[in-house]
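Quick note: the coordinates plus some simple rules give every number you see, no bench work behind them. Quantities reported herein were computed from a predicted structural model and do not represent experimental measurements. Cβ atoms are built from the backbone, for glycine too; each structure is taken alone.
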Structure I
Amino acid sequence: MPKNRLLSKKKLLQLKPQLDRLVEEIETPGFIDNDPVQFMHAFQEKNDMELAGFFAAIMAWGRRDIVINKVDDLLRRMDYRPADFIYNFSESNASVFDGFKHRTFKPIDIYWLVKILQSIIKEFKTFEAFWEFCYLRSKNQNRELIAVFHEEFFAMQPETPQRTRKHISNPEKNSSCKRLYMYLRWCIRKSEVDSGTMNFISPAELKIPLDVHVGNQARNLGLLSRKQNDWKAVLELNEKLQTLDPKDPAKYDFALFGLGAYNYELINTN
């Protein structure tokens, strides 16, 4: 297949059974133990699940085993009670983050993220309620959900430094928003892997978390022509995935991940 040549709708539908089979093979409980999604399953209470999962998602940068260790380190500092810790956080607790580091995350970033999340939980009671607020506002403004989330998230603590703001992506700056859409996949889809704790939108409205590996596999299959892994690429790929399954396009994250991570091979559709 020539580089970046897109599949026709006919060829795309011929590919669908193979991708569906991959999803079924990979989206099993065994996937959880080696993936940051495990932090959505480590708690019983809704806010604990969603707050722990949020940190796991935004820190999902690099090797999965390192990410898991770093998230566990952070949650240990919160006594594995993230909702209570965040709700009751005060300046006297800030030193608990001393020495924490993951990629470009430093104690000052965790401090401000906790302050923002505390403001959200105290005002909205649940993290989902805040997401729903952003969703309704995005519809009223005809903007992308993640763009409004970014705006409203930092409006809760306007003095948040720029270095911390960079950890929350924004499609209006052409970011793929991979980590935030991965988080929403965890929260919105209900499956053997994804927890389905939120229902303010349907799985049909999710976008695929687009990273380097997913992008490369999508191009190899003829699902994506754009060379950059940016927001425009997300929209292009998602259009193809909605053709495959308009009710649940994000499930193909598992198939594309499997092709890259597990060296699965598909029958040539040309």
Structure II
Amino acid sequence: MEDRVSISMSEGIADVRLVRGDKMNALDAAMFEALVATTERLSREKGLRVVVLSGEGRAFCAGLDMGRFAAMKEMGGNGVAGGESRDLTIRTHGKANFPQQAVWGWRQLPVPVIAAIHGVAFGGGFQLALGADMRFLSIDAKMSIMEIKWGLVPDMAGTPILASLVRDDILRELTYTGRIFSAQEAQSYGLATRVCDHPRAAALELAREIAGKSPDAIRAAKRMLNNLTVDPAAALLAESVEQQKLLGSPNQSEAVRANLEKRAPRFADA
């Protein structure tokens, strides 16, 4: 786990860093395992009051590892040997499947989570940021719901969270196009809590303020605020059902091939 995610504890604050900086903290199998293991560990951490989640290197998280897409081109499915036979609809973690838990686990933590985002948060990296209670973005940060580029839909617990943050028509436009948008746009859409010069420093400062409040009241507040949203179980399952139908389908495979070959895709009619 340590080669993907590091955890430093101080005065009730968990400073969690994605440490695959040479790959822009892209999501490979080991990163998914580390993210789920991290939330499981933190859920048992005595004295935990706040979490700050950030990435080392040039980016917060660039999304799914490009090696996975290259494997999709060769093997189909999700790019993992035997992946075409894996049932995404099976709930491995309560309401969520395993990839969803890499995001949903941060929502389940009993304490506030602040994501500090610089560089890019694309695709699965964008959804990872959504798992936090708050998102602090650097002025030059970029975001995208990028799954459509690869012939896919967001399926890492992003949709039930997005539904509570973003106006419906904006959410549809961003999902249908996959376009990259700025930190300033993210703030106007409700996706950025703050845009600042040094998001990690600002997140740690806020974390220290929150850590000074009654831990009982903070945990009660998170439980209460989590219950304001509609039960996400149906949305999480819908993500998995739709993604499973797309993975390895002719048009999804064509989207991957076209992107890797740097050409315009040739899609068959739906």
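Descriptive notes on the structure:
- helix-only ellipticity at 222 nm (-39500 (n - 2.57) for each DSSP H run of 4 or more, over all residues; to 500) derived as -16500 - corresponding label from I, II: I
- Structure responsible for 3.0, with distance in nm of label points 7 Å out along Cα→Cβ at positions 115 and 171 calculated and labels I, II on offer: I
- Comparison of I, II - label where relative contact order in percent (Cα under 8 Å, 6 or more apart) is highest: I
- Computed over structures I, II, FRET efficiency 1/(1 + (r/R0)^6) of positions 11 and 51 (r between Cβ atoms, R0 = 35 Å, to 0.05) reaches its largest value in II.
- For 4.0 (distance in nm of label points 7 Å out along Cα→Cβ at positions 99 and 155, calculated) the corresponding structure among I, II: I
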